[in-house]
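For reference, the structures are reproduced in the following blocks.
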Structure P
Amino acid sequence: MGFSTRLHKGYANRKYDIDKKKIEDFIDRFFRFIFFLEYQRCSEVKDIEVRLDTFKTEFKEILCSVTDENDDLQTEKFFHSFPRIYQSLENDAQAILDNDPAAQSIEEVMFSYPGFFAISVYRFAHELYKSKIPLIPRIWTEFAHSKTGIDINPGAKIGENFFIDHGTGIVIGETTVIGNDVKIYQGVTLGAHSVAKNLQNLKRHPTIEDGVVIYANATILGGETVIGENALIGGNVWITESVAPNSVVFHKGQVTVKNKFPGNEPIIFSI
């Protein structure tokens, strides 16, 4: 089979005809509109209602490209859930402002915090994931991943007042469950012991209960692993079993400080 023929066969066998860029552009513009990030102000309520209707129409067109179900019903269902999702996102933004001493205002959080963007896209994607809408949820969260370095699978279940600080390198797997008032720092992995395909329908990722703080580069693996409420997980730890509530887990490394000018003291290299 020639290469051109092979590509032709691939196009012929493709299940969906979608415009990936259009799907990504929709969630990006929708985020900027609902959090007042557009330069031009909407001066009248009717202007906002017109814009929302335009977004509804666009969303319905996107749905038509991935599902044969009642697109009007799915569109109304998604926009009906919007006030609830929006309230959760306002709570997330407030949690970031309350917990980060460097944050000066809600506007700063909405304009500039990558964690807030990733959480926002995740919450909208998760709503579609629950409705078993194909492709779009993952396209959205991978778009956020590409912009922020934060990889949240749309299947994860995340509670209220979620705070991601810095965020780069965070991975949150599909069956992760995160409670309320949880704080996660850069480089954290909430992953699985194994990525074998036969585990697809099992809980593979950990449960993080309310009030947990997970510091940078911690790795927590396994579907049966539960981090109890109000636990503090220190940086660089590797956890594959449950941690009791109110625990403090930390990695004890050895750090040696030597005089830069030790006289006749030999220089010791450790490689």
Structure Q
Amino acid sequence: MQPLTDIAVNLSSSQFKGDIDVVVARAATAGVTSLLNLSSTVAEAQQGLELSQRYPQVFSTAGVHPHNASEWNQHSGATLRSLLSAPKMVAVGECGLDYNRDFSPRPAQRAAFAEQLQLAVELNLPVLMHCREAYQDFVPLVAAVRPQLPAAILHCFTGSAEELGQALELDCYIGITGWICDERRGTLLRQLVKTIPDNRLLLETDAPYLLPRDLRPKPKSRRNEPAYLPHIAQTVAQLRGQSVDTVSQLCQQNAAAALIPAHLLINT
């Protein structure tokens, strides 16, 4: 299989605290040669900077997740701006809207998201986004700045055909997780994945979450890892009627175009 980039890993999770060195090494052994660590809070963004300095294959985002939007304050943007000046801090995010759980009030979510979109415009950086049951507000906010953004990535897509169409109209890259490996919850995604253009497809684990349900042998732990990304690639390839090498190569090219400059990607 061609080398792969996992464009969404939550390495700051407490689930990786005891063996992160092993997890990163196991990913490399599996052919997952570059990892993009996501930040959900300002504190996690600082941790992401440290992880990117510690591991050659780890890059990071800096942003505030909609669940944490109520923590956004007048200092948040300046702190993120400073962190994003580091060479391996490659995108603003994970930011966006989540009206499914509403862990932060919706006005606070919209305000934090809008400020982070403007930060991405200011810094000429891609934005890695989350949207769940909020497309009515998400689409106009992104559309207002999309022409000024170098790239926009919709992470962990699990939505409807209409929502996929809206995201593609915004010229978003679409991140596919192990959700697609679940024949119960992932039925619609398994149908839609073949309609994603070759130049907009990205692969991710969202580890430690979303362990692929059909992994065999079944892992003893429910913790997902970037080492399982090749399994997701194989499922996506089968559903799209493409070879796994083709899907891997396409996604590697897209990761370079959208997020991590090609000369920084580790391809061996």
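Here, each number is a calculation from the coordinates, and none is a lab measurement. These figures come from a predicted structure and were not determined experimentally. Cβ atoms are built from the backbone, for glycine too; each structure is taken alone.
General observations
- At a computed 1.00 (FRET efficiency 1/(1 + (r/R0)^6) of positions 191 and 207 (r between Cβ atoms, R0 = 30 Å, to 0.05)), which of P, Q: P
- Test item: FRET efficiency 1/(1 + (r/R0)^6) of positions 31 and 103 (r between Cβ atoms, R0 = 25 Å, to 0.05) calculated as 0.85, pick one of P, Q: P
- In this comparison of P, Q, the computed figure 0.70 for FRET efficiency 1/(1 + (r/R0)^6) of positions 71 and 223 (r between Cβ atoms, R0 = 30 Å, to 0.05) is attributed to Q.
- Identity of the structure behind 0.92 (criterion: Cα Rg over 2.2 N^0.38 Å, calculated), options P, Q: Q
- Test item: mean count of other Cβ atoms within 10 Å over residues 95-102 calculated as 19.2, pick one of P, Q: Q
- Answer label among P, Q for the case where relative contact order in percent (Cα under 8 Å, 6 or more apart), calculated from the coordinates, equals 10: P
- In terms of Kirkwood radius over Cα pairs in Å, for residues 199-246 alone, the structure with the greatest value among P, Q is Q.
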